[in-house]
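What follows are several structures.
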Structure 1
């Protein structure tokens, strides 16, 4: 597939021209830095060849990269006009390189910065002008998933407290990482799988990957900054014959619905997590979820589609917290050092040490 120029790429060039009015050659230079990296990644099939190494993954090719770029642009909305051109450049570079680590055989380390940097070095050829970028892009891109050094999932917190610099411009690395992470999380849908392969070759992937392809088939995402929401739509299709749903169909539905709920809750957690680190995402106050159920009922050799509304079609997950306080038991399960006996024992030990 040919690369389609994304709106955020157009905005990058426009902003470079504005920020470097006194040195227009620099605007072209920095845009060339971006496009040269992108064009090599595309021309050498580095994005698309991820499926050669990671055969079961949903799509991580250039379509996915364009999708994440588009999502980042829609998440930013008019806020992008307030960002420095080099800040936008850095966001685009993060998106280009965030998944290249999947070219390693071990999927579990695909996000690690040294794995990403190996591909980065191939593209940039360790040129002197990219010394800062060589550190920053893999480091910040690595925080889009994985586990932090303390064993938690708070990877973004490991980035430096004060903004680093790239091409003499202050870079908000935590904000950029959070934007990448949420834009990537929202890059889901039928375009990430093959409806043809799934239908005619019965999901020809390893067992653990099949559910991700089924999930991609039923999922649509939309970013609605104006109405302060991200939208998830799930379209479930269930087969029946003469009004009877088979046990195998029943089992398949339950498995997919359970998985869908887990992915829905993960996206909602990512929305809140990414907002914490990125005020560019502040407008997104809720996740609006729509469930559609269509039964394809076969009667006399003909399929009659029947829409079913089981009373759960709309769901809003938001930031509203009622002032009723959190149950101590739940708090203590997450903060063991605050357990009263533990606190008392610590006081007692400290007292005897005086």
Structure 2
């Protein structure tokens, strides 16, 4: 099936075996959100408690300085401030706490420095050095996205995502798996990819469940096992077009028994619906996959005109499909081609198109 998976990562780091391959993750990989927990606390404070937090903050307690910063930011009316005044005071309190070494405050303060990448990186690094996992993830993202000075920097991106993954960040674990699968920033190693995907998948991270299923289906990094692939695909077949499509294909090929008697054609139809959803979000690869389904009549009525339409949309969404377009275009009449061209113009000129 045609594929155009975006390869936006450009990493070339080789991590030492001591820091990556040699150990198995033993931490509990869950999404920990200390800021969210703090905001929950702040939202429940009454006026007397808010006043007490302010007194302690003014006395120099960094934890309360951070907390009062969030009071200023989110409950400004409760302390008689306007939205703008609350935001200004919040920044000042975050900085006070950050200067005193509060890691979460340092990470929070860093997030406000989008216009100054050097300062943003400085504060995230201060927080990460104290074990603030969200800060480590943010540093990795800065190096990956080319935001950090001197980036994209493969070695730094890979290093900080690995730090976050080992510290318990499930999304970072998935990204580390992606790096190993594609050889971005680390030597290509499907076994390591499967290991890290497994860490994230076991915690219910859906992109990792899909990727782990693909590895089991193809036997990359793990023993080839179609039934194990289906076990992972079945968890997310109602949410990911690729999971539904691959699940259906395995049933059609009689390589597996469906989970609970699921019908392959229903899965194909679900895949088509999910791909259309993804096209609406600008996913060119999903459009190309729809073109393939219409060209062959998989899960949808066979229609070369529709295939031509979806391949053309894919090509316009930066997912090269010129060969697909030419293949089906040569089998259409001039009228069909003109009709599809009008559809394409209408689709791409519509709001959000």
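For helix-only ellipticity at 222 nm (-39500 (n - 2.57) for each DSSP H run of 4 or more, over all residues; to 500), the calculated result is -20500, so let me know which of 1, 2 that is.
Going label by label, the one that fits is 2.
Can you rank 1, 2 by distance in nm of label points 7 Å out along Cα→Cβ at positions 155 and 299 and just name the one with the largest value?
1
Using the calculated result 21, 15, 7 for semi-axes √(5λ) of the Cα gyration tensor in Å, for residues 51-122 alone, pick out the matching structure from 1, 2.
That value comes from structure 2.
If we compute distance in nm of label points 7 Å out along Cα→Cβ at positions 163 and 243 for structures 1, 2, which one ends up with the highest value?
Going through 1, 2 one by one, distance in nm of label points 7 Å out along Cα→Cβ at positions 163 and 243 is largest in 1.
Determine which structure produced the value 74, 71, 41 for Cα extents along the principal axes in Å, calculated from the coordinates; the candidates are 1, 2.
That value comes from structure 1.
Of structures 1, 2, which gives 20.8 when mean count of other Cβ atoms within 10 Å over residues 291-298 is computed from the coordinates?
The read-out was computed on structure 2.
Out of 1, 2, choose the structure whose coordinates give distance in nm of label points 7 Å out along Cα→Cβ at positions 211 and 283 equal to 1.5 when calculated.
Comparing all candidates, it corresponds to 2.
Figure out for me which of the structures 1, 2 the number 3.9 belongs to, where distance in nm of label points 7 Å out along Cα→Cβ at positions 139 and 315 was derived from the coordinates.
The correct label is 1.
Here, each number is a calculation from the coordinates, and none is a lab measurement. All of these numbers come straight from a predicted model, not from anything done at the bench. Cβ atoms are built from the backbone, for glycine too; each structure is taken alone.
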